[in-house]
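In structure tokens below, several structures.
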Structure 1
Amino acid sequence: MRHISRVASFLFFILMTFAVHAQQDSGAVVTPVPAPDDVWTLQRCVQYAIDHNISIQQDVLNKRLASYTLLQSQLAQLPSVSATGSYGRNYGRSIDPTSNQFINTNYDFVSLSGNANVLLFGWFQQRNNIAKNSLNYKATNADLDQLRDDVSLNVATGYLRAILAQEQIHVSEKQVELSKAQLSQTRSFFEAGRVPELNVAQLESQLATDSSNLITSIANFTSAVIDLKTILNIDFNTPFNIITPDVKLADQITVSSLTPSQIYEEAHKHFGSIRGAEFRVGAAGKGLAAAKGALYPQLSFGMQVGTNWTSSYSSVTGYNFSGYQYNGSYASRNGGRDSIYSPAFVPVLSSVPFGKQLDNNFRQSYALQLNLPIFNGWQAQYAVRQARYTLATQQLNEYQAELSLKQNVYKAYNDALNSIQKYYAAVHAADAAGRAQEFARQRYDLGLTTSIDYLVTKNTQYAAETNMLSAKYDLIFKLKVIDYYLGKELKL
């Protein structure tokens, strides 16, 4: 028996040493007052997650993309304007673009042109596209709001799990202290000959079990903190201490005064998934209207301008006398023929300056254009059918979102009511187990009960306290879910 006692004592020493180091590493037991930067409340965790969560950041990018798409559709109402310019060299016989005459020489040329076009009437295609993109942008905002709420609920879940694990550490520590005190008292009784050595060994085994439970509680807390840091997207080496808030459940249990239909109506007003589905249905309707507009004629106004320059183009600036040229003959009076000569002049040519050519060759035209879609491979008809399919799909998505929300609300309401009953039952069970354990301890001190019976009562009391803690934080979470559907801030 003494060998068993020494083994149990050694095992207890090893477990307690590991527990102390684990507590120091995990931050579960904090002796000094933590610095303000190390303290993480639920509100701080939620805000940090909203600012740093990767999924939220991706949705922010989707929102920006939707805003750019909306801006582009709005700018599409402006006239389209384009300009072109070219420079080149021509060889051989060709038509001079400035004089429209055939020439057989090499020359450089410059061509400038521009055009503008504006849609005057197109069956409101552009307006419907703008309305569609505006609704899609609002849908991305609703999606972002929904994701923020979901992340907040996930943070609250992880935070409550960490608090529960931390509370479980305190319960386990209390059980270890009680077991140590009882073991010390039993050893005194054994030395006085009041109890057998078996009682000492049994209490040493119980102390080892309680120490093992403490280590398990510390490990659970460490795991909960790691999971919470993962949700927050925070470095795992960041100091992270949470303070167990003083939660008064009596002030929070208001779910019994509401009906599931009332909770659903409140959730339907602000839930991002519902608003996003409604916006997408509206956007699909505008997309169908825009697609139908492509089946009808479109009226637009266009304008074109242009000018040319060539290095071969020149103008006559004067004439130089070059002599006389023979133009024929006529019969003279003496029966002979006299020749006819006329003065010959050579034109003086000079290149027309670049700017003057551009000014002289400037041309412009205006036109009203009526586009009649006759046949385009059924592309317009297919676009209309696809838009109708998209509208039907979004309507089904909206119905599915409403149905899922209603199912989740009714389930959350039922879970909350069951959790309230479970919590009160656990409180009564823990109170009864605590009183039973105290009676058993007193009887054990007087030698009126065996150590086995005492340990059974003690373990029952430990299990009851553990169940009460689980029921308490399960109820808090279920109440936070109701707040989540009611659109309230998640706080403790």
Structure 2
Amino acid sequence: MAETMMASQDAAAGSLKGELGALDIALATLAYAGPLTGTAGYITYIIGYGNGLGAPLTFIAVMIAFLLFSVGYSAQARFVPNPGAFYAYITAGIGRSHGLGSSFLILGSYLSIGVGFYGFAGIITKQFVENLIGPLPLDWWAYSLIYWAAVGTLAYFHVAISAKVLGVLLVAEVAIVFFFDFLVMSSGGREGVSFQVFSLNAFTSGQLGIAFIFGAALFCGFEATAIYREETRDPERTIPRATYAVVLFIGIFYAITSWALITALGNSKAVELSLADPSNAFFNVAKEFGGKILFDLVSVLLLTSTFAAHLSIQNVTTRYVYSLSVDGVFPRVLGVAHPRHASPSRASVCVSLVYLLLTGMLVLTGLSAEQIYSWFAGLASFSILLAMTVTSISAFVYFRRNPAADVNAWQGLVAPALSSIALAIMVSLGVYNFASLINGSQGLANIMLALITSTYVIGFFYARYLRSAKPAVFARIGRQ
């Protein structure tokens, strides 16, 4: 009786709708990866603190691991027609308790990356404005508020509007990075173009574990392809296409760009210069090879890249809140689609307010923007990697339990098993190098690792509580 009433409420409330195609989803998802943000803010860290000249091969290796993950992920998308992405797939594979635990873990990671990016947005916007017109009596968080208002406004409406904005911004930032790549490679950089970056010696040099973790962080977000399922045209075909396209693009893009950046810095000086000034190394060589015009364009597009990443992050976070609300885990009032825009508008407003509250609390504690960005962006990257590992295991279990599913052994068993092993190795490296990932002390790293674990545990035991106290809600976990 209770389940019937809940189903009726769903029908009355309406649901998300849309006709997004593979390209729309790919663009919206790639914006999360922030190609220009990743180029300016991450690659030099991989070169300087990771495996040096081996950075391009690192991206290829991580891409292969994530392609393996995509095989089982895409196959499961055909047989689990439920929104919620990781949340739904883990529930279908290894049960509702683990599904809800993972959803809390994932939601926590998206809230973390959003907060971290508000710190980053404040830093770069304050620097940009003050370089342009001189010092102003404004703290970094005042600039972050501008992003917050713009992102919250766009995220309120249908995702198709966000997809158009994200598409334009993404094309612009990808174009400018490829233009930089062309200028450097065609000129030979400082010391000539070298294929040494693709050697085994370069790949295994330095701190390979750190390189893998930072490299994997630049792929995090591609799993969002499945979160738009309800707003997608022909999701069984669109989601796999978008997923493979995003993984391939990210891997190839960063492999080429890291090679170009190393060439621009010079093979003999790349590690030294990246260590000396990781935040500005890319901007310095952009100005050297493209002049002030390229430097100015890159500076402006870094702001739009950060905005696009914020918008993509908010869209994904909102849809997790919406799915959990429709399932009855969160207040059902948040699981109502807008009658005109067919968007999760209430969930979006809630997410905006949570981001504002969390960021405000961190500001009041006295944390700097740099600390907020490094701590919470690192926390989020590791959490998503952990969730991907659990998802890959759940795909393997799902197809073991459902041998009649129309997938071959490679799709249902071999690829998920291989990706589970590869991702588990990355998670282990992440635990070992977590202090470096967040640029903090080992004590802080231990506290944050405990927080990551606690989100999963809380969700797991809350599901157990629902099983006995609210069985109708428990039955709906993962939209099962």
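Every read-out reported here was derived from the displayed coordinates using simple, explicitly stated rules and does not represent laboratory data. Everything numeric in this text was worked out from a predicted model, so none of it was measured. Cβ atoms are built from the backbone, for glycine too; each structure is taken alone.
As an exercise: mean count of other Cβ atoms within 10 Å over residues 278-285, calculated from one structure in 1, 2, equals 18.8. Which structure is it? Before the final figure, lay out the partial values.
Working: 1: 21.6; 2: 18.8.
The correct label is 2.
Among the shown structures 1, 2, from which was the value 1.29 of Rg/Rh (Cα atoms, Kirkwood Rh), for residues 78-125 alone calculated?
Numbers: 1: 1.29; 2: 1.22.
The correct label is 1.
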Given 32.3 for Kirkwood radius over Cα pairs in Å, calculated: source structure among 1, 2: 1
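Quick check on the output: 17.9, 51 is Rg and Dmax of the Cα atoms in Å, for residues 150-261 alone, derived from one of 1, 2. Which one produced it? Present the calculation step by step, with values, prior to reporting the outcome.
Working: 1: 20.8, 69; 2: 17.9, 51.
Label of the source structure: 2.
Of structures 1, 2, which gives 1.5 when distance in nm of label points 7 Å out along Cα→Cβ at positions 222 and 430 is computed from the coordinates?
2
Given a value of 35 for relative contact order in percent (Cα under 8 Å, 6 or more apart), point me to the structure among 1, 2 it was derived from. Write down the numbers at each step before the final one.
Details: 1: 22; 2: 35.
Clearly, the read-out refers to 2.
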Source structure (of 1, 2) for distance in nm of label points 7 Å out along Cα→Cβ at positions 142 and 358, computed value 2.6: 2
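State the single structure among 1, 2 that was used to calculate helix-only ellipticity at 222 nm (-39500 (n - 2.57) for each DSSP H run of 4 or more, over all residues; to 500), giving -22500. Each step should come with its number before you reach the end.
Working: 1: -22500; 2: -25500.
Label of the source structure: 1.
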